[in-house]
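Novice: Okay, got some structures for you below.
Every read-out reported here was derived from the displayed coordinates using simple, explicitly stated rules and does not represent laboratory data. Owing to the predicted nature of the structure, the values given are computational and were not obtained by experimental measurement. Cβ atoms are built from the backbone, for glycine too; each structure is taken alone.
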Structure 1
Amino acid sequence: MDLFTSAPSTPPPPKPLSVSQITRRVRDTIEGNFRSIWVEGEISNFRRQSSGHCYFTLKDSGAQLACVLFKGQAQLVRTPLSDGMAVQLQGDLTVYEARGQYQMVVKRIEAAGAGSLQLQFDALKRRLAAEGLFDADRKQPVPAMPAVVAIVTSPTGAALQDMLNVLTRRAPWLHILIAPVRVQGIGAAGEIAAALHMLSSASGDSLPRIDTIVTARGGGSIEDLWAFNEEIVARAIHACPIPIINAVGHEIDFTIADFAADLRAPTPSAAAELLAPDRMELLAGLSAARERMDRRLQSIIANLRRVLELSSRGTLRRDPERILLPWRQHLDLAAESLGTATASRCAAESTSLREMAHRLSQRHPDRILAERRAALAMAAERLHQRCLSKTERLRHSLSRQSALLRTLGPESTLARGFTCTTNADGQVVRHPSELAPGDTFHTRFLQGSVTGCVTSTTATNPPEPQAKS
């Protein structure tokens, strides 16, 4: 029995579906039940096409899912994607009919856990460091005795209270401005950057001139501190013309803002201690300086008194002329030495001037020009004589050639009674056989010429025919 022939009792099978039809039904089923879903996994086989679309595989320990991130959504991703990143994806499941493969069209990407945040942190740190935002030579010195300090932080946070307590105790004269911002959550990074721009623009204008800015917040997880790891905050710190101290988290916490700031404080309280010296230490230093100044003044006054006392009892008071005598003698010797040195220098300069005048006379331009004119005249005379001699030789040679031409030229041959016959082409006829009946010829005499036509030819000794090659 034919394998493709059904038994007579079997009903006919239903009409089969095409591959496209069954694939489309699967696609409709998947797209209708898996929309805006979240999936978590690890990226592998990531590749970005020249069109801007990104293709990769999301996998875990037991399965994998093909994913596509189109160009418009890929431009919104802040952190570069790479193999090994743990992410959470939101999107729609669909079927790529050309391959019969189901895949996820990604609409949104979020980092999965602190490990991915650390990868974002490291990637941004490397990129900004390569641009030079963290270079030490770009850091501004923080004033040791600021008069006005601005604090960018949450107005309800414990970090602000800790800093105010320390500053009130250590530097009660300090003028403190508070720029209230959110330090956690969506939009916090933009508020921090905007506050830094506002303070730098208003300093010395609508606000007092600010000496130092502090960006601060208390401790927390990496997610809580993430606003200070945003690129917008790092660039705002780098662009700020006012020195910035960054005091975020605890001593073990590091943020991108720490590397961009001019100075890092391990905690907000430590930043307050760095802002201004302790009042008691300043008072103690002033007291010690006053004591040193008093001792120094007393010592100077005592020395001056001794000088006055010695002067009143010394030679200056009894015989002042005696003190001036050695100086007068020294002045006389100096005057004599000056006269001798001046005369010697003048004599040397005079000798040098005479030598230079002699050399100038030897090399005077008029003398040099006269010598060059004499040499030029002699050269011109020699050239004239050579030209005359050359012309005479050429004249004799031309005379000899003319005489030779008169002797051997065609005119002398015609003068002896000979003629010259040429054919119609102007070629010389040397034998009658070179002309045929009917050919035209031209015969030249010494005086005149004739033209005729050949009627017959008689050749007694015709020329030997030339061999043809």
Structure 2
Amino acid sequence: MPFKTLLALIIAGEFASALSGSMLYNALGKLFAIYGDPVHVGWLFTSFALASAGSAVLISRLGDLYGRARMFKLMLLTLLIGSTISALATDLDVIIVGRAIQGLAVAILPLGFGLLREHVHDSRDLNLGVGLLGGTYSLSTGIGFIISGFVIDNLGWQHIFTVGAIAAALALVLTVWLLPESAQSARTGKIDFVGALVVIPIVALLLTFNIAKAHGWSDPRTVGLIVFAMAVLAAWAVYELRHPDPLVDLRLLANPTIAMVNGAIFFMSMGPVTYTQVVMPLIQQPVWTGVGFGISATIAGLVKLPTNLTSGLAAFAAGLLARRYSMRPAVILATVANFLAFVTLTLYHGSLVFVLAVCILLISPAATIMFACAPGMIMQSAPPERTSEVTGLSSVMRALAQAIGAQMISVTLASSAATNATGTSYPDAHAYMMTFAFLAAVSLLSMAIALFIPRQPMLEARTGDASAAAHEHA
């Protein structure tokens, strides 16, 4: 099929997926006021990240075997179903289930890359398509914050799921109508579905925060759940290490570079990457709480836009830096910038201009630089025939870290609250200080690990590196 038509269809699918993933951040201020429980609200993001952890690699494998176009359409249908459930539900737990179903559709992006490589044989068109598709996420996120702000302020926060459902439905109709079926792979063998079950012990561990909040950390139910989670996680690791073709190849971590880079990515994903979960409610929170700035969701979406601009500039700068000096210094620089940013915000976050300046100049560019350079370092350290495995391992670890980080941020935001006469509660100044301190701590761990990444020979920057950054962080 024509390259432009194919690219338009893939971009439409990724646009719908990115909207669903990002718009909810702008509603956090409303959600804290409505539900008064940041830990419970945090599962809207944790469930999404956990589902994406199991989906990205597994669905990509299924696409290779049974046709990428077929799985692409199925993921759009999944996105439509999840968005519809969350739009129509009245109970927060049901909305969380809908968010988890939405998270499965994160596999749309790797399937899109696969479709490009399958149908596009001109290297120049392929590079253009990869770059445009990679940049779609960043652009979609910026648009999503503006759309969600308008919807929240004028129609009600839950209608952001209606917008997501409409975008998914339109993309699904177009792909069913225009996208031809892919040829099925001649590959045989069993798929390691057990590898995707790593989300089960992680969910169990995260549920301990809810149980401990109600019954205490010494309660037998809390302790029992922790023991269960650790036992299942250990059994899963043993199984994956023994599997001849594992979904999550833990044996790759025996390579020092792969292990250290993934460690740095893990801790950066646990905190700094999800900074909007802290900053967006902070800038929208009422002034009477003593810590918020009281701006509307619409204005919050607009002030978020400069971070998308600095992300794009950082992606370009990272490519130049990596081309001249290798990728290791760029990765270390990114972790240092994040650590300095969150230490600064821990000590002072009393000015809207100051908070936004730190996000725009340090946090957003730092994450972009990390995800522009880290994949190249990992691929350089792995055999060419194992590129998919090693990048798949990073994708799973990154998604799991984001799930853990989302819940940890929710816990620290719930540590103390300011309540008005009507009983409406928001995180208070101490809660935000504790949250920024947590983000500074995981940034320090990321920086410490990055310093131990072995030195590598120079590697010419790839076109795909910068585009990947735009997708990973907005």
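Novice: Assign the value 0.00, calculated as FRET efficiency 1/(1 + (r/R0)^6) of positions 331 and 443 (r between Cβ atoms, R0 = 30 Å, to 0.05), to the correct structure from 1, 2.
Specialist: Label of the originating structure: 1.
Novice: Still on this structure, please answer the following. When mean projected area of the Cα convex hull in nm², for residues 235-362 alone is compared over structures 1, 2, which one is greatest?
Specialist: Going through 1, 2 one by one, mean projected area of the Cα convex hull in nm², for residues 235-362 alone peaks for structure 1.
Novice: While we're here: If helix-only ellipticity at 222 nm (-39500 (n - 2.57) for each DSSP H run of 4 or more, over all residues; to 500) is computed to be -15500, which of 1, 2 is the source?
Specialist: Of the options listed, only 1 reproduces it.
Novice: Which of the displayed structures (1, 2) returns the greatest value of FRET efficiency 1/(1 + (r/R0)^6) of positions 307 and 435 (r between Cβ atoms, R0 = 25 Å, to 0.05) on calculation?
Specialist: 2
Novice: Suppose you compute distance in nm of label points 7 Å out along Cα→Cβ at positions 75 and 411 for every structure in 1, 2: which one lands on 9.9?
Specialist: Working: 1: 9.9; 2: 3.1.
It was calculated from structure 1.
Novice: Quick check on the output: 4, 20, 33, 28, 12, 2, 0 is P(r) over Cα pairs in 10 Å bins from 0, in percent, derived from one of 1, 2. Which one produced it? Before the final figure, lay out the partial values.
Specialist: Values: 1: 3, 10, 10, 8, 7, 6, 6, 6, 7, 7, 9, 9, 6, 4, 2, 1, 0; 2: 4, 20, 33, 28, 12, 2, 0.
Traced to structure 2.
Novice: Okay, moving on. If mean projected area of the Cα convex hull in nm², for residues 395-450 alone is calculated from each of 1, 2, which structure is the one that comes out at 5.1? Don't skip to the answer; put the middle values down first.
Specialist: Values: 1: 5.1; 2: 4.5.
Working through the options, I get structure 1.
Novice: Given a value of 25 for relative contact order in percent (Cα under 8 Å, 6 or more apart), calculated from one of 1, 2, which structure does it belong to?
Specialist: Traced to structure 2.
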